[in-house]
1. So mean count of other Cβ atoms within 10 Å over residues 50-57, computed for just one structure, reads 14.6; which one of P, Q is that?
2. Given that distance in nm of label points 7 Å out along Cα→Cβ at positions 114 and 202, derived from a single structure, equals 3.8, which label among P, Q identifies that structure?
3. As an exercise: mean count of other Cβ atoms within 10 Å over residues 18-25, calculated from one structure in P, Q, equals 14.2. Which structure is it?
4. Where does the value 21.9 come from, among P, Q, when Kirkwood radius over Cα pairs in Å is the thing being computed?
5. Matching task: 13 is the computed value of relative contact order in percent (Cα under 8 Å, 6 or more apart). Pick the structure from P, Q.
Structure P
């Protein structure tokens, strides 16, 4: 049998890709067992070097609140203060919002502040990919290289596979984390006798797993019927908001709407006229879920984020389960 040069090239290419795929599988499995989402990016910068060579990397976290940056030792990001660039002006943020891949030759771009900063660092190529599954959007991942035209169509296809595997692994890890929160909530409901203490702990757990900025539980006053802030978990919150404060329609029209209608209210972009209290605290998006038991609305579970449109459709089922447990 005669083997052509083209066949030999295909075989060599397959052999060179095999170790990368094996490493990718190991990375995906490691992510699934990596329960702490806070330091996931640092974990990725170490583990992905087995799969993808890069000089810099950026990631939008799954809640869309933050752009994380990492550069190899040869680069000093303090020279151009990349971390000071507003999230909305970064390629990582654009890909997260549009869910479209982006390949850029940095030297050819002039209009974006991020690109200008990366160019000053001597980086020449950028490949940004969405991290998403059928269930939810999980941010984006950006690879940076000092090599011009580093990302060929074949390399982009492989990097898309990398992003897909990472997203699936992150989705699995997040689902397990949320399941743990539900189980923990069930145990706490059984063991805790003090309602306020229970709701404080639950609010903190929800804030951490949802990676949002604040969580509250609002209940009607048994004597006056006015809605009062019963439990409040918002570290570093601006302004004077305390447990026990009355929440009126003038403070949060959308929260009162959720209580009166018994329907969830998702606010993709907070308006100061409808939610002046949240707006004053720097909150950009809200999600209010009525706490319902036996067809009666008992209160409202509220989540707030400093990111616009932070709460996706995929979060609704999990948050509904939480609300049912609390009620």
Structure Q
């Protein structure tokens, strides 16, 4: 009779397969190095086959290990999802939520969102974080968060479920003092320099990709992380910027000194979505998506559509659209 497989062995194997390091798995789990090694050896003994190449550093999977790792990953995901649904299938019974938001929503939406969730999820303990999109995605994939609102990255988001929230078009903002043709700003010798978002940020990467696709080769003298710094400098007449409707809306104190126009080249947008781990309950995820979409309409898309009619159809929520 074959020996039963321990769930702990499988969890340890999944982590070793991911990192290739027994020491790292020991650090992540709080187990000793010898315990991690024993669990791995016990699993291989029960199966009667080597799953990892113990002579390599970092450890690599054997062909059999590669096959088994896929089944283990999928099986543990299903088990965790089932546990989460049983524990909190009714969203009113949810007990824990680690939620991160991009700073676009920190001032106007976060207070209303958590006030609503505190009432809707009476048993839940909340931990709120503000992070850039790339950190939110990475923390979700490492299971350091349950859910996060972030810009959709260009690459696939392995292991995450996406709930679209907002279509956010890129626009151009100019100082009121600029009287030239906006097309002239796309020349390398333009009168005003382009003030760029840092390429460490998702929004900065999207802008650079679009400029490259459009074959615009502009000098890179100014690259900033802070949205308000960029828009404030444009308001002072120090340059111009490619931003999004939502980012522009956040900097309302500068609006009287600025003019916003559609991007003169091919239209492009960012998608802001709610991302969750595969095991986070769908009922709670859809509740967060629903209230987020309502707050985005209230605080962002409807006010901007009223002031800038050309944005009304393009700047909108997406909760009814599939990812």
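Every number in this text was worked out from the coordinates using simple rules, so none of it is lab data. A quick note: this is a predicted structure, and the numbers were derived from the prediction, not measured. Cβ atoms are built from the backbone, for glycine too; each structure is taken alone.
1. The correct label is Q.
2. Source structure: P.
3. P
4. Source structure for this number: P.
5. P
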